[in-house]
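Asks: Structures given as structure tokens follow.
Read the figures in this text as sums done on the coordinates, not as results from a lab. None of these values were measured; they are calculated from a predicted model. Cβ atoms are built from the backbone, for glycine too; each structure is taken alone.
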Structure P
Amino acid sequence: MEAIINTPYVPPVVARSADNVIVMEFNELCPSLLDRWMNEGRLPNFKRLHQQSDVFVTEADVKDPAQLEPWIQWYSTHTGLAYDQHQVYHLTEGAHAKHEDIYQTLMQAGRSVCCFAGMNVRGFAKPGSVFVGDPWTENGDAYPAELNTYNRFVSRNVREYSNPNDRLTAKDYAGFLGYMLGHGLRLSTIRRLATQLVVERTSDRRLSYRRASLLDLMQFDVFRWYYKRNRPSFATFFINSTAHMQHAYWRHHDPDAFEVKPRADEMSVYGDAIRSGYEAMDKLVGEFLELAQSTGARLVFMTALSQQPFLRLESKGGQKFYRLHDVERFLRQWNIAYTEVSPTMTNQYLVRFNSAEEVRAAREQLSAFTIENGQRVIDIRDAEDNALYFGCGLHGSVAKDSQVNDQLGGKQVKFGDMLYAIDVMKSGCHHPHGALWITGGSGDRHASLVSILDVYPTLLDLLGVDKPATGERRGASLAPLLKDAVVAGPTTVSQPAMA
């Protein structure tokens, strides 16, 4: 005989969903430095955010250092797919890849989204949404199209910041300022810009490195304007300024870790460069906390990766970078046919061609340049169809008057006439751990490392959107671990039992 009895029911645990989520993508900030400067009272807004969050340390989905790049890891984060699944290796490839990412998933679910400078993201254009490409892959595809005025100006500054031969004109600045004044630029930002220019003139022009943080602030002003106008369900805001400072100035931040010591005059300028970057981002966190409070959005902060001292080439004098003075003039000078060329990262360019034959001819010519000791000057890597990545592959000290030999045509040119040295030496490299803070908690740090692949399903759970049925994703939602997770369903259920 069957008897009906009440037995305990274990209900599912889910995170309390939010109508809106804003993700602060602050590239490569280090959990250890955040802890240190929060404890010293230098990052009060990060401290506030930390105290109201569930705090995780993330781990990259790759082990090979060659794949430990932000344009790979952010792509993995946005799609929920591991590198061995998506195979997006270069910075510009995400814009052309066809994998469904978090933005596509949410738009298909009827949600409005905003991607502001997200790294290696495929563009989209849908009424109610906003898209701004990252500065390295900007292709005039911002949405709404008016944002191209902003995006192209920023991209030019980021790509050619080190090149004295490529400077924006007064007309460029006037057009940008006109756009900014109509799209959220605040008086407080203008004041900080003016103060920075005065400091450079009256103190040391090398302090111009701090302009990168002010560009972040201007980006926030534009983001804030569009966010308040559109109120998207999901928005991401990516910035890279402090990651750049870590790559360039870690030896000034921690000179004892390096064999090649900074000069005393460099220490006076760059000794606190990294900390100043964190402090500038702390001010942005305060702005985001205020924006989230006024709009009812849930904040998520993440870094994808972090950094550590780069020591591999210290015994050889450190790693240097060289860039072409004028990449288009260089290609024309050596009769390399091309359709389009653009800078990507540091010393690298992406060049496109009309045919495989033009690619072959370009590869042959670029491979022909050597310096006096026989070393090849140009490093070449495959890109998508009919395209190549190339850039100077030399990282030691090279004199300006060294001869570059064209082994194909027999010509010679001085190294300094072709290339110039970037005035920084590589000091920081990538570390696989990153920060992930999700508001709604109480500042507790979860003990176990989590994968960046867990972010995609977690964000969908926070927004109450089902994961797509297609595509094998390995991440697990962190929603059940969050402090504000709630129990769904009844507490008991009637089940049959045998008497």
Structure Q
Amino acid sequence: MNGKYILGIDIGTYSSKGVLIDTFGKLIASKVVEHDIIIPQKGWVEHDAEETWWGGFTKISNALIEESGVDPNEIASVGCSAIGPCLLPVDEGCNPLRNGILYGIDTRSTEEIAYLEEKYTKEQIFNKCGNSLSTQAIGPKILWLKNNEPDIYEKAYKFITSTTFIVARLTGNYVIDHYSASSFQPMYDFKSNKWSKEMSKLITPISKLADIRWTTDIAGTITKEASKSTGLSVGTPVIVGTIDASAEAVSVGVVNPGSLMLMYGTTQFMINITDKPVTDERLWSAPYLFPNTYAVMGGMATSGAITVWFMNNFAKDLILDEKTSGIHPLESMASDLSKIPPGSEGLLVLPYFSGERTPINNPNAKGIIYGLSLIHTREHIYRAILEGIGFAISQHMDVFESARIETKVIRSVGGGTKNKDWLQIVSDISGYEQEVPDISIGASFGDALLAGIGTGHIVSRSDINHWIKKIEKIVPDSKKTSKYKEIKHQFHELYYSTKELMNKKEIK
């Protein structure tokens, strides 16, 4: 299909964003829609798929077309990403049968994880999937549905993730990319890149799962019904798409082996690209978005969410002051961070405020603020929180090194990159330099690039690196890195000395 423009839309945890670009990467228009998560009870995190996922997509697509004045017939292709991995059961009309169950921050499936590990053994699951089971895995979530909401389980025509749902609404076809499918453990065979009938039999028939393709494959074209809802022209090609984090990586040029994306958001997520499969029980592994490339990933359960929690509970005065001063509360506290030495004068924070995913993979892990004394101020605690997240990130870098994964370039993205003190702390702790590109549009920009590749309007995935005009470098301070190296041992020791207590059943 001929056309001058490409549409990319990403559905995130708290907001969704879309862009229209031309085939040279120039931004024509952008649109953001805010939304919220649903927490029915402790450990459960959901989205209203109809309102948030599909509703967000249609609002953004219509707004971009209207506000840009672009003729829909001039849009050459559409790319979409969304939070993941998520679980959504749908009927034959692609209507949600319940709210979407979100990724690893939803920890309801711990009993199902234990059951599957008992039936298949941890070793068999890892050898087949290239990953250990965690709350990130979709297989246990489907099994949870089977055990706890059997009526919905029986009615389900398909068990799909967020991106699959949107693409199915657009094209009528149920597809999923390899990168996303790999998180449907233990049902995805990492070695053959196919659904495993053997590993699915205790969960669901593979006929109820989407067809696996590559991210930039054409999933189908905009249907008449989808055209009415989105404003897009009938027949416009739509690619298979992917999870938001990988689209974000593409948006800043993390497309080739040796490059790593470090995403500062509500949670912390990292994707390291390799030229061969690498598996490690402490991390997640997957085929990447393109044939013959692979990804090794880490994901923390909380990151920016802790700073928001701290601000809302311990900086209410600064929140009120912001109305007159215009200075963000965290920015106000940041002005005093430089006065506090590395280590926050004995304070140490374990950032496990919602359990933890990689590399410790413990949904029972707890957040700890350790070492409080009468000398400590609010700013001390804030710095210790940033350092705690930094230690956890550095822990991942150590794991990458021990798995012999070469990291040549780190590209940092996300809302947290606006906090330069945080970036500096992470570089000082880890000893790694970070690059912060001037293009910070996000996953929707990556979606558009991927859609352009899918239809041939963009020739190479490396083109994105030509579109990045400026990169800020965060260079570690070697003296502080040396100091933090000593404290990092205390960080590890604090977790392992309290792990047994964390794993005990809570007293209610």
Structure R
Amino acid sequence: MSIDASPGLAVRADIAARFERLPLSRWHVLVRVAIGMVTFFEAFDQLLIAYTLPELSREWGLTRSQGTLVLTVGSIGMLIGALFSGRMADRFGRVKVIAACIGVTSVASLALAACTALEPFLLVRFVQGLAIGGEVPVAAAFIAEITRSFHRGRFVLLYELVFPAGLTVGALVAAWVVPAAGWRWMYVIAAVPGLLAFLIRRTVPESPRWLAESGRLEEAAVVMADIEAKVERATGRPLPPVPAVPAAPEADDAVGAVAVNGSRATPEELAASGFTGLFTGRYLRRTQVIWTVWFCAYFVQYGITSWLPTIYKSEYGLTIGEALRYSTVTSVAGLVGCAVAAFTIDVLGRRRLIALALGLTAPLLIILAVLGGDSAPQLLLWTTLAATFFNAACISLYLYTPELYPTRMRAMGCAAGGAVNRLGVILGPVVVGAVYAGGADIFSAFLLLGCVALVGGLVVALFAEETANRPLEEISP
């Protein structure tokens, strides 16, 4: 058995080794901040609909079924956008796709502010969903590709914190702006960050790992050398030497495997790419596990958070301002949970942290269902405790998923996982909305959400693979 020991393979291995010896520096932080600003405002836009829905419903006389459609049409766009962007990012580059997505999101926000009827609002929200769904998984792949394995979890999750931070700031701003100035001003504010598209294209380099994988070997070497020079200037000291890279992979005909980057892979795995590659060799099990967990985690998260302001208003008679403030407390708790995950995931490991987070979410929601939520403070208590854990699980998936796939299909793997999470994002609010519109006790929906969280936790605990502090090329050859 043989494998093509091409110059491209040698360059890819060399770039991986050069990244592994880069110390954390101001360059890493600046790139993380630049991409993080984009992701922050995409998150700001994503859940904005939940905080403007009560006013939209009042102004346009929406039924609960129409309200459910308003909540989910953007998620349908995000599902399609995630799949489309993954293919585009693996073909045309990570940075181009990220910049394009923030530009489209911004223009769509202005269009939403100008809408005067439900139908055009739904169409524009769908288009905006395409862009939001496209940016987030591609950005996760990019950040993973510029990070070394040591403490990668903390570095990536500190970046990913901008997403729940965007959700939280969206809730805080909405709690003040919507009652004072109306829902349209929220979308005007959300349009301002479109200027970031130009900043990203001018200041953030393309991923050298992707350039090398795409056959642009000279460009990959130039970009990598520029990154090294910036890191060296930022740290003020010479970089460590590049670890030795094997000259060629070693084939083992007895087991039908090839040793590449310290990991043994079959020829089929090494040739796997695109969407079908997600179901080849070791990647089949990984895809099955990660898709299940993406769905469960986001079914629970959006089943709760999308309807909270409306439940507070209709079930407990709170004013819109009070309902939004209560919901904001839950969002802040979710942000705290994400921060705890960022600082513990390299110690606990990906599998243990995600399994614990979903496993602890389940009993909290089941207890809420049994108690029945006699008051708004009781609902606030149990949903806030649960949000601390399920948000920790959700944010960890943005770190875990890029680690499970090689560079040639990393963006596709992230995007496909993002698309499956959109199924959860869509069906969570739909199921809760169906229970709500059907006249059943709303708290029976929390029992279902608790069971879904339990399934996700068990799948991770029993079948997930640990990836903490291992080079990307070793995990996924």
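Asks: Here Rg/Rh (Cα atoms, Kirkwood Rh) was calculated and came to 0.99; which of the structures P, Q, R was it taken from?
Replies: Answer by label: R.
Asks: To continue, here is another question. Quick one: mean count of other Cβ atoms within 10 Å over residues 181-188 came out at 13.8 when computed from one of P, Q, R, so which one is it?
Replies: Only one of P, Q, R returns 13.8 for mean count of other Cβ atoms within 10 Å over residues 181-188, namely P.
Asks: Still on this structure, I have one more. Determine which structure produced the value 31 for relative contact order in percent (Cα under 8 Å, 6 or more apart), calculated from the coordinates; the candidates are P, Q, R.
Replies: Answer for the origin of the read-out: P.
Asks: Of the structures labelled P, Q, R, which one yields 2.1 when distance in nm of label points 7 Å out along Cα→Cβ at positions 37 and 381 is computed from its coordinates? Please list the in-between numbers first.
Replies: Details: P: 2.9; Q: 2.1; R: 4.3.
The structure behind it is Q.
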